[in-house]
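**Student:** Pasting the structures here.
We did not get these values from a lab; they are worked out from the coordinates using the rules stated. Here the structure is a predicted model, which is why all the values come from computation and not from measurement. Cβ atoms are built from the backbone, for glycine too; each structure is taken alone.
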Structure P
Amino acid sequence: MKRKIYDKLVEWKADSRGTTALLVDGARRVGKSYIVEQFARENYRSYILIDFNRAGDDVRDLFVRYLNDLDTFFLYLSAYYNVKLYERESLIIFDEVQLFPKARAAVKYLVADGRYDYIETGSLMSIKRNVKDIVIPSEERHIKMYPMDLEEFLWALGNDTLMPAACRCFQSGTPMGQALHRRAMDLFRQYLIVGGMPQAVQQYVDSHDFDRVDRVKRDILNLYRADVAKHAEGYEMKVRSIFDEIPAQLQKHEKKFRLSSLKKEARFREYEDALFWLEDAMIINACYNSTEPSIGLKLNMDRLTLKCYMGDTGLLISHAFDENGLVSGEIYKKLLFDKLEVNRGMIVENVVAQMLAASGHQLYFYSNASRTDRSSRMEIDFLIAKSKISNRHNISPIEVKSSTNYTLSSLRKFKAKYAEQTYIPYVLHPGDLREEDGIRFLPLYMTPFL
């Protein structure tokens, strides 16, 4: 499984030269341990992987007893794992470091010592119990790892030519053409169904059997539920109720998450910790309403109004169609041949959110439910800022369409009302690339290029 984050690890090693540790944060089962260990094998003379999910008290005690005597610390660590350490040529990996926060705190002293490089992997890195009683080291560089993106999925299928071709068309503003566009949409729908969890992708590559893929995804969902029961102490029922409600909320026209569906008269402050837990675990991609589409979307963020997308769309499908413990093969066939009549909109919008997040975008939408001014009443699926900010025209509104029949009333209202702020309005749809009335229509598979 070729992953783009590998290049970031190589870049960190060359750039840091031992002055920072790297923290790779991501949801369970996105492949953090796998890619970091592959990087260690291929870029260091030796490495030690300490898995805190399995490390016993004898290893943990080293961090308590010997941080003031690092010669002894490394001596015992080397002997315990039977790995010879070489100065500036060895890497030490703290896997699932959130399970032992003292190791994360020790990074400050280990980096200052300068003998070896350090990578930490984990999830739930910001919740209270995982940072309690420790000082988060300033010597820590933080990167997020997401499920496999569309191009990585295509690499796994042995296709490394489609996305570069699509990128050239995106940059030049030319359509893909009927044959290539149809092929790209076929592969995009396969990605939509399978998702980007490496185990599910591997199963699809090996078998092309959607039943087997669905079982893998269901195992991951069960793992997430077990994590909720184990780690969301004090608010596990609230986390589980939000998690279980996500598909139903995304089915709605506006897709905004209504806490009242969980409990009558529910308040945001009651569920704030539960939402933060799911976001920190990277199980969901939270998308917040930005009340003013101008520079600094975050400055105008309304934290009380949000949409909750699943971090992986393949998991969403297995989560949503769960009547008999296994998604019907008929549903997968309808998705594959673009014949699903209901719920298609939520799935397509979710995969766009997933692709935007993987490309480094914070997720924002725009909603105005004015009852007095019809021209102000609109709902825009996503807002993104252009990479180089200027005095005007910095924000691109994005509408997502799952079929070829649609209207664009909200987008046209937005374009008229916020002409000074608007950069390029986009419609992401199943059709080929075209431009019309100042609006750029892009095929869904070009989302990563925005």
Structure Q
Amino acid sequence: MDDIYKLDAWEIADHVRSGEVSAKEVLEHFLERIDSFNDELNAIVHLDVSRAREEASAIDGRVAAKEDPGPLAGVPIGVKELEDVEGMPSTQGSLLFKDNVAKRDSIQVKRLRAAGCVVVGKTSAPEFGAAAYTSTKVHGTCKNPWNLQRTPGGSSGGSAAAVAAGILPIATGSDGGGSIRIPASYSGLFGIKGTFGRVPRGSAADSSLTTVYGPMAKSVRDAARFLDCVVGADERDPLSLPHPGVSYEKSLRQAPGALRAVWSADLGFGLCSEEVARISRKAAKTFASEGAFEWVDRKVEMKDPSVAWNLLGAPATMARLEDYWPDQADALGPRFAAGIKLAEEKLNVHEMAKAVERRWENDQILAELFEEVDLIVTPTTSTTAFAADGPMPSEIDGKTIKPIHAITFTYPFNMSGHPAVSIPCGFDSEGMPVGLQLVGRRHADHILLALAAAYEREHPWPKIAGKYAA
């Protein structure tokens, strides 16, 4: 097969399981593409070719023995830099941990290996995942395949760039404030942040109460199959949820029933560029006209949770840096260091109490809203991808904003724990991808996936960016 990179991950796995193509052939195909394109993208920051070849050979051996290696058999996968892979660097995107090597696989990686994945290496991420673009002192800047001057987003930026350029068929991501959905929107991919706890975490670095693990994928079916392989409780994560009792992949063609939806281009506190709002609203209206849902005329009036989100995530970050801050602050990126300093100043019981109260207030607002509707539909991000080296936008359509309000639509649902997906829905006037976000009731991940699959069938998107598709 000459065009393996154009196949979805599920297609690759099915070809390997049937013996139509070997896992070794698949791996070598992607290694050639990594060699051709990764230097300009800077998406993959560590490769372990010899171990990957051993894993691919083992998969082929199982196929030859008439065994089923698993639903992701022979699929080369990249693992986000913030997630552990035994024996591989685990830098957290920081010079402070540049020599750190993981002692064991994360729960998600362990389950992906059991499903037949071949772990190729690590993909780049911003320092401790604390930015919507991917540029660090330890690994440099990751580029967007649609435009190398732009960012693929963050914090799963390297995973997004690798998949969008077709140098890997799928990769892992994590989402504590939009870190799967933002790069999905910026890079023209499908992204899902499942219900909080759906995929176990099980690491001290994951002690934030907002972070969710999951895939960076080209297609909805790839994401669904990935999730089928990794969901379910684990003792290392006391907040992990039991298996949902359904197959997400099998749910993709099941009609979700009559659904009611509300549209919002601000969530009551934010701002969106007119162009992004227009493109995503048009896609949402088309989707509704095709019978996916019906509109409810209602405003979404959340209270700005940006300060609360920052503060509630700060203790986990401070715990990681306890042995380094402030003595080794110079090793940190300047923006990250400034954020830590600000959090340190505000980390007191009174400010934390306000943050907890803001979270509770929005939980109640959303609970009342979901009594009337099944879906909240928004743009995924307030703008399309900005400069690869940052900074995040400080204005939209001439209006000054806080940089965090460039991602208004994602982090509120990390705080609330609701599942959300980003669906590619078009391009702006500069040819950059735009995402449409659907937010569902807690535990309704399968409904969001079924809706996204229906949209993909009617409105297929380019799965490989620009020149990388040739």
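**Student:** Where does the value 3.9 come from, among P, Q, when distance in nm of label points 7 Å out along Cα→Cβ at positions 260 and 332 is the thing being computed?
**Tutor:** Label of the source structure: P.
**Student:** A further question on this structure: Figure out for me which of the structures P, Q the number 11.2, 35 belongs to, where Rg and Dmax of the Cα atoms in Å, for residues 116-179 alone was derived from the coordinates.
**Tutor:** Q
**Student:** Using FRET efficiency 1/(1 + (r/R0)^6) of positions 12 and 364 (r between Cβ atoms, R0 = 25 Å, to 0.05), single out the structure from P, Q with the greatest value.
**Tutor:** Going through P, Q one by one, FRET efficiency 1/(1 + (r/R0)^6) of positions 12 and 364 (r between Cβ atoms, R0 = 25 Å, to 0.05) is largest in P.
**Student:** Something else: Have a look at P, Q and say which one yields 14 for relative contact order in percent (Cα under 8 Å, 6 or more apart), as calculated.
**Tutor:** P
**Student:** To which of P, Q does the computed value 4, 22, 34, 27, 11, 2, 0 (P(r) over Cα pairs in 10 Å bins from 0, in percent) belong?
**Tutor:** Matching structure: Q.
**Student:** I have -13500 for helix-only ellipticity at 222 nm (-39500 (n - 2.57) for each DSSP H run of 4 or more, over all residues; to 500), calculated from one of the structures P, Q. Which structure is it?
**Tutor:** Structure P accounts for this read-out.
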